[in-house]
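Structures follow.
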Structure P
Amino acid sequence: MILQPAVLALLLIALLVAGMGLYAGYYGMRILARWDPESGSELQLELERRTYLVSTIMSYILSFELMSLFLFIYTADDLHPLFTGAMCAAGTLAVNSFGYPVLLLKIVNFLLAGVWLVVNYADNRGYDYPLIKVKYELLNVLVVLLVQECVLLFAYFSGVKPDIITSCCGSLFSHEAGSFSGDLASLPHLPMQIAFFTGMAVTAVSGVIFYVRRRAGYLFSIAAAVTFLISAASVVSFICLYFYELPTHHCPFCLLQKEYGHIGYVMYATLFSGAVAGIGTGVLMPFRTVGSLIRIIPEIQRRLTIVTLVCYLLFSAIVVWKMFFSALKLG
């Protein structure tokens, strides 16, 4: 195992998140089984005190989880000079069979953790804990994934050794790779460009309608989620080509490097933030008529809508700017 400060920080965060998650999950199950807001029993009073504690702990812990995704990617990119054949984080993640599963699980947990924080924020604004069971049901699912992430992260770093020969991003993200990454790289440019800009346009229009008229909330949320997936595939398919100015270099990780101004961090931060806000808007839709939240949730949703629109607009602006000013012109 390579014990660098960033690696140790990631392992410590994973242990902390998983440990605190299990603690919160235990009380979450008790709350789901015993919660009764109409009761004035000693047990109910204890559960109410516990839910304050658990909500506070998980708010901080899941914030660490959000940041750990970018720390993980940064660490993978920073370690690549240690491995023969690696040119960026793509090669570091390929040194064993756990690298990419950890990354995918971290992405899923990032989205779920963000949505949980949105639900928790709305629940804390209500005086009668109206979303208490919803957020703890979601938390119990999230805890299982966080524990799995911790186990896979330790398995990945324990198998990382400097003498390993790995693959470069050029072979991993090529048309001939015969893998999922190769399939993404093989997606045709023009259809993906049409899908990308159509998704952004639908998200923008439905978001404006929802913000102004409070209609089409589900459409906006679904559009934001689908556009996130399309955008992620578009980065590999055609967006990164304009930055590299090479028609065969499809790696989404080289965008994080100094040669490209670390633009990848800005792009991925805006894309993920917009997705969380958009999905969170849809998750809150069924609870707009809950008594204590009837005035609170619409205001939260309006703020989330603005976050999604601004983040997706910034992401699109970066893409359009590079498409116009890149020396590469795709047919």
Structure Q
Amino acid sequence: MTSQAPSSNPQPSDFPTERRTESEAVYAALGAGVVGAVYGFFVALLATRLTIGGDDPFAVWAAIGSAVVAAVASTFEYWRARNRPGQEWRRELASWKFTVNTISVVVVHTALAFVSTYALYRVLALGFIGLPVITFWAVVLMAVTLGLTTWVVYLSVSRMTTQRMSSLLMAFIVIGTLTAMVTTPDPEWWKVHFSWLGTFDELSSWVFNGTLIAAGLLVTTFAVYIANDLRELTAAGVLTNPRGPRIVSVLFAVMGIMLACVGIFPVDVSMPLHNLSASGMAVMFLVLLIGGPKFLAGMPRTYFVSSWAFLGATIASLVLFVVQYFSLTAFEILVFALIFGWIAVFIRFLGVAGAARE
């Protein structure tokens, strides 16, 4: 007889709640659009010479506005969402743990809104070099930007699951890192090492280090969601190690703390602490890979095959770096990609581990 873990897919009884959430998101977006219009009007009055790019870029003002509405929307809706179907387990969390989770979700959505909006307008600036933004367009663009930001953030937070949080983490890491790369004041940063991106007293370094810190916070929250999913699979008889949920969630939490510390301690602030944090994150990754068959006994066999493939790729990258076939930058980027690539694969298999077996 095959046990089946609880499904995260919406049930027919959940549809009224889903419709209400969609309606609330639209109303929240409309309200944010009005706020954006007023904000855009005052920005146009206060800015000396508002342009898409240039010395007084519209991108920065729009990114700040997006960050503010994202913070408000994510705080409000994440707190409310714990009463929604499938999210009730969050009410049983210790108050400090729920607070940390809320802070991390809010910080990541706020940072992602800022970086995404800034990157979008920087790209537009390449096609409209020196184009002045008159009051009318400042009002329209800001209303649309803040409205869309609120709509996306509201829906994202209201339906937070392990799989959605994994997608959010991947998107945040990619967008934040690429933004730091294309805005860095040193176009030859890659000749030094990956962490060199965080050593400048410029917005690009703030984006890079901030991305690492916020992503680390999200991974710690990620650990709580993973623990809940693993407990459900263990209770359903899919996983056979009763200590697995706690061990795996602790390892993920430590990985998140180490990732945040990589951004807190850039190489120009403290090389030893920076390297210790990066090494600690890599060690947690290796422990999760090597200890997977014991911690996660009962997961699909293909998952373990893919884990060994990630382990083999990590070892191969290390060997190629030692023999100087790879530069330090290439090695760091590869390991970074392997860690987050494995997380994505792990979460996908976690979502189907309880499916009935033939």
Structure R
Amino acid sequence: METTPFIQIKNLRKEFVSQNSRVTALSDINLNIDKGTIFGIIGMSGAGKSTLVRCINFLERPTKGTIIIGDKDLSVLNDKELRKVRQNIGMIFQQFNLLMQRNVEDNVCFPLEIAGVSKKERKKRAAELLEIVGLSDKRKAYPSQLSGGQKQRVAIARALATNPQLLLCDEATSALDPTTTRSILSLLKDINQKLGITIIIITHEMAVVEEICNEVAIIDNGSLAETGLVEDVFSNPKTEAAKKLVYNGSKAVKEMKGKRVIRIVFDGKSSYEPVIANVVLEFKAQVNILFADTRDIGGKAFGHMILQLPEDEGLSDKIINYLRSININVEELKDYVGY
């Protein structure tokens, strides 16, 4: 028996209207997000990601369409009812948005103060949350005394203060260095596993999605280009928007003797096997590695390579058949010019 998704986005459209123009930021977005998952929404700059996340909690009211969270249809709620729903939604941002004149403890307490929680209970909850994010010793420090990673940990603690069921992360790691980014993503994954909170990650970085998300939706020019399990989208991107994100980093190749180019995808097992060396030894033929990338997704090594095959068509066919015979996913790229 199918369960109802925790979040349902139906036929969402968002237009911004000024005196002289009408701009469509989002068009016909349909998404289902299950409870307890970590869901990535990715796209290039200006694709509409941040508008979508603001529509999810109705900070931006959609022009058309429905957002259902749990059993609440946000489109039929009044302002008071929306404020109550938003107490179950935490949000963290790229620039942290901390209150600079308040110390760490008071920043975490702030949403509880607004909700009318007693001072004693506020301090107790803040202590619990600062323990979770590893900042118990920074309770009396001010934001100006913290590193970027520490500020984001405070922001996460603050977002969790009201025991939300949903956490929205809008480019939450974009201002951080790679090492700090990994620590913040690890913290979010830990929070998801321990507290069961549904997390939506808005990002323009495929590496962030691969590191933490179970499923992903790709937004392109305000429309939903592709959605699915992260490893499926990574292994076999179907749309141009997905391919640009997955292949990001490969270079254009304009003159090649061999006209056939393939992309091979390998999982945690085959990524450590000398696949290319075996091809060379098996067929006494050279292949040209145009692009290669391996990454860790959910603790499992994934990777892909883009290879230029020999001019000999028959030999190229044999190489492709050999790779498929050892259970490697092979996709032939037509008119490959890189991304």
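We did not get these values from a lab; they are worked out from the coordinates using the rules stated. As the structure is a prediction and not an experimental result, all values here were calculated from the model. Cβ atoms are built from the backbone, for glycine too; each structure is taken alone.
A few comments on the model shown:
- FRET efficiency 1/(1 + (r/R0)^6) of positions 19 and 315 (r between Cβ atoms, R0 = 41 Å, to 0.05) - highest-scoring structure of P, Q, R: P
- Structures P, Q, R, by mean projected area of the Cα convex hull in nm², for residues 43-98 alone: label with the highest value: Q
- Ranked by distance in nm of label points 7 Å out along Cα→Cβ at positions 123 and 243, structures P, Q, R are led by R, which has the greatest value.
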